[in-house]
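Participant: Structures follow.
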Structure 1
Amino acid sequence: MKAELRRLNRRVGRAMHDYGMLADGDRVLVAVSGGMDSLILAWLLDSWHNKAPISYQLTAVHVDMEGDADQPGPAALQVRAAMERLGLNPVVLPAAWRPSPEQLASGARKDVCFQCARSRRSQLFAHARDHGFSKLALGHHRDDIIETFFLNLTSAGNLSTMSPCQALFSGRLSIIRPLAYCDKEDVDQLGRRLGFSPIRSACPLSEQTRREEIHQLVQTIYASVPDAKEHIFAALGNVRQEYLLSPNTTKRT
């Protein structure tokens, strides 16, 4: 486990350094969905908190898709227990939006996923902004970043992906993704060694989304092309705009 932890720590440290993710005095809100990625991110930020040369405050938050203001749902209770074992007292936010039975039955999976993700993201932004947090930490890793690129490429018609560090609201809040250089396989393996278990997702469309289809497509590419993952990830930071389609807007004489 020591080798796995060292490898993950090196990659997290390099990502934090390359993108200047944390600064002394930061108030960091880490979003914990219950997946292994977010559980390990909370664990890493908590362990770094004790040895980093800077001082920052850390708070965990969970958007509860099942419960309400009076009674958290089953997944939220498990997330709370996992965070309390780390010494963190998580904030549980009842979801502001949930899909109706009619929306789920309509077959419009893309619209439901988009609206759900946007609502959860807006809740996190609002909570971070209203409570004076300077950083919102999300558990996206290298596989997520690559798959988002393919998702936007094939479904949105643009070349974009998640940024490891993104400033919002005129710099008052930044999204940070400390696992940006880590592979999901490494995160999952470390989580199992540490005794973490992923918490069941409350998503009614789990494993039935366009993102899952993209995941399967990318896995096929990796199996067919040696070192494809490394080259694709490197390409996301090596954009040659002069070789992309860019209509000439210069007036002709």
Structure 2
Amino acid sequence: MQTGFAYTKFADRLTSIAELSDADLELLTAMPSAIGHFAPHEQLLRRSDRPTRCCLLLQGYLCWKDDNDGQITSIYVPGDVPDLHTIVVPRLDARLTALGPAVVAFVPHAFFHEISSSSPSLQRALQLLGHAEASCLRNWIINLGSRDSLSRVAHLMCEIAVRLQAVGLAKDDRFASPFTQSDLALACAISPVHANRVIQDLRRRQVLRWQSRTITISDWQALSRIACFESDYLGLRTHAAPAPRRPPPSIAAPGEIATAG
């Protein structure tokens, strides 16, 4: 069992949405966890599983995928607990998958029940975490149902950047890419070829650079306008948008495209 790193990531996530006292945070230090390492596209949970512990993401990205067509229905960043709902209903209707290399802490359901009983603030924080999950899902539906492909991709990039910043990541408007080109297509309900065209379009507009496995937002204001992005639905206590960055004088090199999956 390991606690330190897992505790820090979980504390970062909870304090991004709720005000917690030192005493509340002290309760989190007792969190038991077994650490697991996963390869890209390796499954952590299957539809038939009945888990007794939750997956706290420490490094990398996870996603829920539909069993039938592989459609990605949500993406998670470090500090997230994708299967928090299983502490109430230990039943799954999709599969939890690593998008790239991922490190996960497995935390027993009993721990979440214990901290909820010990601290009303932590109980509320967990409720807010569930509410944020539901809000993201509603926005995901809007993204797929109402926005064009350019706005879909731009919105997803904005959301991931803000969520990473909330837990101390994505500094300098740069973050590790959560997906291959094929993953991006599955997340935005477009073809891989179309996904590549959209990325090329965002590059030509000089708002985004995607080189190998790193994404850099070159012009936050322009990207958020394309996406019609507002971060309120994420439920964050504070959010400072990435500092406006002047677009580079020339278009990025041809090699800066999404990695094919």
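Participant: State the single structure among 1, 2 that was used to calculate distance in nm of label points 7 Å out along Cα→Cβ at positions 24 and 112, giving 5.0.
Facilitator: It must be structure 1, since only it matches.
Participant: If semi-axes √(5λ) of the Cα gyration tensor in Å, for residues 136-183 alone is computed to be 21, 13, 9, which of 1, 2 is the source? Can you show the working numbers first?
Facilitator: Details: 1: 20, 15, 6; 2: 21, 13, 9.
Comparing all candidates, it corresponds to 2.
Participant: Right, something else. Out of 1, 2, which has the highest value for mean count of other Cβ atoms within 10 Å over residues 88-95?
Facilitator: That would be structure 1.
Participant: Using the calculated result 116 for volume of the Cα convex hull per residue in Å³, pick out the matching structure from 1, 2.
Facilitator: 2
Participant: If you don't mind, there's one more thing I want to ask. Taking 19.4 as the value of mean count of other Cβ atoms within 10 Å over residues 72-79 derived from one of the structures shown (1, 2), identify that structure. All intermediate terms of the calculation are to be shown ahead of the outcome.
Facilitator: Numbers: 1: 19.4; 2: 22.1.
It must be structure 1, since only it matches.
Participant: From which structure (1, 2) was helix-only ellipticity at 222 nm (-39500 (n - 2.57) for each DSSP H run of 4 or more, over all residues; to 500) calculated, if the value obtained is -12500? Walk me through the numbers on the way to the answer.
Facilitator: On the way: 1: -15000; 2: -12500.
Going label by label, the one that fits is 2.
Participant: Another one. When distance in nm of label points 7 Å out along Cα→Cβ at positions 40 and 56 is computed for each of 1, 2, which one produces 2.8?
Facilitator: 2
Participant: Also, I was wondering about something else. One of 1, 2 was used to compute distance in nm of label points 7 Å out along Cα→Cβ at positions 152 and 168, and the result was 1.5. Which label is that?
Facilitator: The read-out comes from structure 1.
Participant: Among the shown structures 1, 2, from which was the value 21.1 of mean count of other Cβ atoms within 10 Å over residues 176-183 calculated?
Facilitator: 2
Participant: Computing distance in nm of label points 7 Å out along Cα→Cβ at positions 16 and 216 gives 3.8 for which of 1, 2?
Facilitator: This figure was derived from 1.
Participant: Matching task: 3.1 is the computed value of distance in nm of label points 7 Å out along Cα→Cβ at positions 80 and 192. Pick the structure from 1, 2.
Facilitator: Structure of origin is 1.
Participant: Given 24 as the derived value for relative contact order in percent (Cα under 8 Å, 6 or more apart), which of the supplied structures 1, 2 does it correspond to?
Facilitator: Only one of 1, 2 returns 24 for relative contact order in percent (Cα under 8 Å, 6 or more apart), namely 1.
Every number in this text was worked out from the coordinates using simple rules, so none of it is lab data. Just so we're clear, the structure is a prediction, and the values are computed from it rather than from any experiment. Cβ atoms are built from the backbone, for glycine too; each structure is taken alone.
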